[in-house]
Every structure is written in structure tokens, then in C-alpha cells.
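What follows is a set of structures for review.
Bear in mind that the values in this text are calculations on the coordinates, not laboratory data. Everything numeric in this text was worked out from a predicted model, so none of it was measured. Cβ atoms are built from the backbone, for glycine too; each structure is taken alone.
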Structure 1
């Protein structure tokens with residue numbers, strides 16, 4: 001190897017040590033699992049991957065020729081990172097993550113207000129109109145039913161009257177439960193929307 005190639009390889013290995021250390025801090029902050037054995041396995045895979053990456057960079061620099069001073073160069077890069085650059089990089093990384101999270105929350109709120117809430121309000125309005133129409137129809141039917149029963153009641157046997165009365169009470173209870181269930185569901189949905197928008 002020429003002197004220029006050796007110098008380029010040396011600088012590349014120092015830079016590789018810095019990059020590997022920065023990647024490890026990024027991995028610890030974003031992807032490292034909590035359970036111990038999972039962490040051991042994933043850490044091992046991470047370091048194997050980084051070793052392959054460093055060797056690939058070495059291969060591009062000098063054809064993959066290993067020298068003892070190259071290991072020292074990588075250690076120098078790692079030491080330089082942890083001594084000088086780690087605090088700056090981790091501070092930048094934390095700030096960047098906070099910016100991304102804030103942007104995500106902002107976009108989420110905008111989409112919720114612009115798209116989701118209008119659709120939910122429209123569905124609520126449609127359901128309220130349908131329930132209102134059904135309630136009016138139900139009341140009209142009950143009025144007609146009451147008039148008809150009043151007119152033909154003398155001619156209806158007692159057991160038929162009792163059956164019709166029980167049927168009417170059952171239908172009325174079902175309608176009341178349906179209206180209460182719909183009202184309860186939409187009130188809960190409205191509270192969730194208010195909490196999400198606040």
C-alpha cells in the first residue's frame with residue numbers, strides 16, 4: 001500500500017469508530033429492547049452488523065487489508081466520540097426526536113380537526129335525523145294505534161288486548177333502549193374528540 005492509501009485508511013477507520021459509536025447511541029435511544037435477553041441478542045446482532053459495515057468500508061479503502069494500527073484507529077474514533085462528541089450528538093438527537101414528535105402531534109391534530117371531526121359530526125347529524133324521524137313515525141303510529149284500539153276495543157277479546165298491550169310496552173322499551181344507547185355512544189365519542197382536540 002502507498003502512504004496515501006494508508007493515511008486515507010487510517011482516517012477512514014477513525015471516522016468509522018465515530019460513526020459506529022453514534023449509531024450505537026441512536027440504537028440505544030430508539031430501538032434497544034427492554035428485556036435483558038432480548039437486549040443481549042439484539043446488541044450482539046447490532047455489533048455484528050457494525051463490524052461487517054466497518055470491514056466493508058475498510059475493503060473499499062484498501063482492499064480489506066487488516067493492520068493492527070487500524071484497530072487502534074477505530075478505538076481512537078470511539079474514544080474521540082465518547083470524550084468530545086457524545087454530549088453534542090445526543091443533545092441534537094433528543095432535540096430532533098422532540099421536533100419529530102411535535103410535528104407528528106401537530107399533523108395528527110390538524111387531520112383530526114379537518115378530516116375526522118367533520119366526518120364524525122356529519123355521521124352524528126345523520127343518525128340524529130334518522131332517530132328523530134323514526135321517533136316521529138313511532139309517535140304517529142302509536143297515535144293511530146291508540147285510535148284504532150279505542151274504536152275496536154269493545155270487539156277485541158280480553159286476552160288479545162293484553163297481548164297487544166304487552167307487545168306495545170315491549171316495543172316502547174326497545175325504542176327507548178336504542179335511543180339511550182345511541183345517545184350514550186355519541187356522548188362518549190364527543191368526550192373523546194374533545195380530549196383529543198384539547
Structure 2
């Protein structure tokens with residue numbers, strides 16, 4: 001026991017001293033994925049980390065306010081979440097990190113890498129909602145977009161700047177068609193968001 005105490009004290013002695021003030025709140029209520037946090041007034045859209053005290057952390061996003069408490073939606077499950085857990089804000093409210101450092105990487109919904117290749121390292125912040133552009137300032141769709149698939153180019157031509165929807169039943173080849181467009185399209189960069197897909201399908205898509 002003495003050796004264990006000495007080891008812990010040695011680790012504490014070597015840790016950097018940081019006396020800067022830190023803002024934090026505490027979890028006071030939880031209903032499914034919705035939690036209430038007291039003592040932490042952060043803007044809507046702020047991302048926060050919830051410490052469990054046992055080395056695990058949860059992440060949540062501020063979505064509203066009620067009776068002096070901040071309402072947050074959990075970004076994940078609530079397993080092991082306990083009353084009084086410490087909640088701390090992270091990053092800039094309403095901002096996401098972007099940049100060329102993300103090219104060739106696989107990340108989750110919060111921008112954290114899931115490909116095992118270490119941190120992304122981007123330092124450029126961008127509003128999560130993007131910059132609003134007036135409808136009159138948007139350019140017209142006048143240039144055809146080469147999807148790399150001749151049948152689409154001939155029969156349902158895409159346009160640069162146009163939004164396209166692929167709608168069909170499950171298991172009929174939507175993901176395969178997307179994969180073909182990603183492989184054949186002429187573009188400087190391709191960003192693919194796999195939202196609501198099964199983990200196995202995400203792994204297959206990224207591994208192609």
C-alpha cells in the first residue's frame with residue numbers, strides 16, 4: 001500500500017500546475033438522452049464533456065434552458081451517468097474545426113478521429129451552421145457535373161452546386177451508387193457523411 005501511495009504522489013508531483021479558473025456545472029436531472037445542468041450558463045450549440053470520476057467521459061450539446069438550468073442532449077448513451085457529475089464546456093460555442101487536415105481521415109459526428117491515426121490537428125474554426133448567403137447572391141446552376149457514371153450523366157445530368165437526393169428502399173444499392181459516384185466524380189475533395197448507417201456498413205464503406 002505504501003508503494004502505491006508513493007507512486008500516486010510521484011505522479012501528482014510531476015503533473016503540470018494549472019491554477020487558471022475553470023467553468024463547470026453539475027448534472028441535476030436526466031430523462032432519456034436529455035439532461036439538466038446547473039451552474040453552467042453556456043450558449044446553445046456549445047459542446048460539453050461530462051466527467052464520471054472513473055476515467056470515463058460523456059459528451060453533450062446545449063440545446064436550451066429551463067428554470068435556470070441548461071438543457072443538454074447527450075451525444076451517446078447515458079450508461080454510468082450519475083447525479084452531480086461535473087460538466088465542463090469545450091472549444092468555442094457553435095464552432096467546429098475544419099481544414100485540409102481532415103482530408104483522408106475518418107471522424108465521428110464531433111470531428112474526433114475513429115481511424116486510429118491520431119489527432120486531426122486542425123486549428124481553423126468555422127460556424128457549425130455555416131455562413132448565411134443571400135438567395136440573390138447564390139450562383140445559378142449552369143455547369144454540368146461529371147458523376148463518373150455515364151448513365152447518370154446522360155439521363156439525369158447533375159449540375160455544379162445542385163443538391164441531389166437518392167431515395168429507394170433498403171438493400172437496393174443506394175450505398176453502392178454513392179460509392180460509385182465518390183470513386184468516379186471529378187472533384188477536388190469529396191466529403192461523405194454516413195448518418196444513421198449500421199457500424200458494419202460504415203466499416204465496409206470506409207474500407208473500400
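Going by distance in nm of label points 7 Å out along Cα→Cβ at positions 45 and 165, which of structures 1, 2 comes out largest? Each step should come with its number before you reach the end.
Details: 1: 7.3; 2: 2.6.
Comparing 1, 2 by distance in nm of label points 7 Å out along Cα→Cβ at positions 45 and 165, the maximum is at 1.
Out of 1, 2, which structure matches 26 when relative contact order in percent (Cα under 8 Å, 6 or more apart) is calculated?
Details: 1: 26; 2: 13.
Corresponding structure: 1.
Using Rg/Rh (Cα atoms, Kirkwood Rh) for the comparison, can you identify which of 1, 2 gives the largest number?
Values: 1: 1.49; 2: 1.07.
Structure 1 comes out on top.
Here distance in nm of label points 7 Å out along Cα→Cβ at positions 37 and 173 has been calculated and equals 5.5, so which of 1, 2 was it run on? Numbers along the way, then the final one.
Values: 1: 5.5; 2: 4.7.
That value comes from structure 1.
Match the computed value 0.00 of FRET efficiency 1/(1 + (r/R0)^6) of positions 61 and 157 (r between Cβ atoms, R0 = 30 Å, to 0.05) to one of the structures 1, 2, and report its label. Please report the intermediate quantities before stating the final value.
Working: 1: 0.00; 2: 0.20.
The correct label is 1.
Have a look at 1, 2 and say which one yields -5500 for helix-only ellipticity at 222 nm (-39500 (n - 2.57) for each DSSP H run of 4 or more, over all residues; to 500), as calculated.
Values: 1: -31000; 2: -5500.
Label of the originating structure: 2.
Work out percent of Cα pairs over 17 Å apart, for residues 13-84 alone for each of structures 1, 2, then name the structure with the largest result. All intermediate terms of the calculation are to be shown ahead of the outcome.
Numbers: 1: 47; 2: 43.
Ranking 1, 2 on percent of Cα pairs over 17 Å apart, for residues 13-84 alone, first place is 1.
Hey, mean count of other Cβ atoms within 10 Å over residues 69-76 derived from one of 1, 2 reads 16.0; which structure? Each step should come with its number before you reach the end.
Numbers: 1: 16.0; 2: 18.9.
Here the read-out was taken from 1.
To test your reading of the models, identify which of 1, 2 gives 7.8 for distance in nm of label points 7 Å out along Cα→Cβ at positions 77 and 141 when calculated. Could you put the intermediate results ahead of the total?
On the way: 1: 7.8; 2: 4.2.
This value belongs to structure 1.
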